[in-house]
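The following blocks contain the structures, represented as structure tokens.
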Structure P
Amino acid sequence: MKIVIVGAGALGSLFGGLLARAGASVWLYNPSNVAHVHAIQHNGLRVERDAELITVAVPATTTTEALADADLVGIFVKAYQTAQAMEQIAPKLNRRSWVLSVQNGVGMEAEILKFVPSERFLRGVTAQGATLLGPGRVRWAGVGPTKLGRWEGPFTSELEDILALFQRAGIETEYSQEIERLLWEKLIINCAINPLTALFDQPNGVIVHDSELREIAGAVACEALRVARAHGVTLTEEEAIARVETVAQKTAQNISSMLQDVRRGRPTEIAYINGAVVREGRRLRIPTPLNLLLTRLIGR
């Protein structure tokens, strides 16, 4: 199985490196971070986890040529980069390729589906965490389940092969027929943790260790929950808050992806996280003032 990772930054490089180590034919594609690509080309991809160092020899490139004849294309760019990335790779895609997104947030699916048949599109959520330490170096920051679902159509033997490969790579993966619900359940968590850690420049644990931020995070989660219920989410407010706090506690030392972006002076995914709740809330006529405030405070 030939796999191409589009947007081989932190998480994309982690997934690609683990899949390559498991024996898959993997290419890492990243046209914007040339130093990262060159480091992988010369020294391999270095994945650090606690005291362990994993070095994986995996091809990396800044050109789209590697996409030819890919069986699986993983979209790992930031949500706001999706449209541009899809336009760049579209000429090299073929209609038999599976396209997978485990991106944060909600809303970028429409950009992917402009170029990919819905029956070949896989959407997923993952609890895996990664941080880009420098060119060619990734920290495996968190381990957790990954759930994938087909956007349209039944489970097939091809999907069974993809899931089996992910499992062999050490990526705990299962199939779900309720991927939309899972996306919104994760969105609730991201809405509460990401912008607050970014605004206060603190690791995830601040959400549970600071009583005032804990209260705010809970209110943000409950507001997002009221919108998410239109997408199959059946959590109670207490359950939603508990999930936010559990994730914040388990990842207490982690730096959220939004805070990483803010520290590097890059755009964030706020429009696809809290902004997605605001847009959907307007459509459903559900007020979302807290999520709107966070969206405006982060700004981009």
Structure Q
Amino acid sequence: MLAQSGVTGPVALVSAGWRHDEPRDEPLREAVGLPVHNLGLYAAFRVLEREASDLVSAYTLKQSTLRRIKERYRTAIVPALTAARELYARRRDGDCPWFQQAIRNLQTIDAIFLAEADRLHVEFDEQARPFGHRRVRAEVDRIREKLADCDAVLLAGGHVGVLRNRLAFFGFDRWLTDRKVFAWSAGAMALTDRVVLFHDHTAHGVGLAEVLDRGLALVPNVVFLPHARERLALGDVENVAILARRFAPCRAIGLQNGALLTGPGLASTGARDAALLLAPDGTLAPLPDSPPQEAHALAP
């Protein structure tokens, strides 16, 4: 896929989601077959913990406050989601005004959480001014120097929260806008407007989907749900319908091994049925096929 997109190397790698395993990229280097510059975002933040402890302390406080807000957010989601499921299960009528209101309630709760998260992030940026810090500037300059020599950027998977936070901390929404980006799993999730956490197969039945935070918004109007068949109850009509409606107008797309989405329209060029669109009526549909173009997301 790299060669088809005109990438001759070298390429940059972001593997911060692997956390302590970030530098263990030998299998990926072998598979890519091109020079790979690992940007080392996880390690870079660990350096800042030692050399910019005042800034990192402020960042940690902000993240702790966000976690407390998220606890209240989850408390609000549970009854709203229960009401939506019960109303849809009774009649499976998407036009039912009570069901539609239940969906709006979920959307409002998600929006309130994102507004609170945005407020915290803005306050931190205005008060701490991380990009004005000498050590942060040094790390950003190092990252940009490596990026300047690369034909494309690879965003690996792993822990989506860590990956998203490191990308946001180092300002990757600015550095990737005009670049070819190949992303998979958590890396694909981080490219979207909103990163959504989900897992339906829990000890208590269907799990609780929740918004983690803003993504980089480089692939807008979509919610990626990697490893969908393993993590989503795709045969649960109520669950699929509510996910599709809750995150509308964004498209909710389940990704499986072999999925390959390309171009601004995210047409499928990979294995059939490996990329599935969750529909408002609770059904699933494969994404349309298209010739290979610049890749935005691929799911292992």
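Coordinate-derived values only; no laboratory data. No experiment lies behind these values; they were computed from the predicted model shown. Cβ atoms are built from the backbone, for glycine too; each structure is taken alone.
When distance in nm of label points 7 Å out along Cα→Cβ at positions 157 and 189 is computed across structures P, Q, the figure 1.0 traces back to Q.
With respect to Rg/Rh (Cα atoms, Kirkwood Rh), for residues 61-220 alone, the largest value across structures P, Q is given by Q. When FRET efficiency 1/(1 + (r/R0)^6) of positions 101 and 245 (r between Cβ atoms, R0 = 25 Å, to 0.05) is computed across structures P, Q, the figure 1.00 traces back to Q. Assuming 30, 22, 18 is semi-axes √(5λ) of the Cα gyration tensor in Å as calculated from a single structure, say which of P, Q it is. Of the structures listed, the value fits P.
Kindly point out which one of P, Q the value 3.6 was derived from, the read-out being distance in nm of label points 7 Å out along Cα→Cβ at positions 109 and 253. Source structure for this number: P. When FRET efficiency 1/(1 + (r/R0)^6) of positions 93 and 133 (r between Cβ atoms, R0 = 25 Å, to 0.05) is computed for each of P, Q, the one that comes out at 0.20 is P. When distance in nm of label points 7 Å out along Cα→Cβ at positions 69 and 261 is computed for each of P, Q, the one that comes out at 2.6 is Q.
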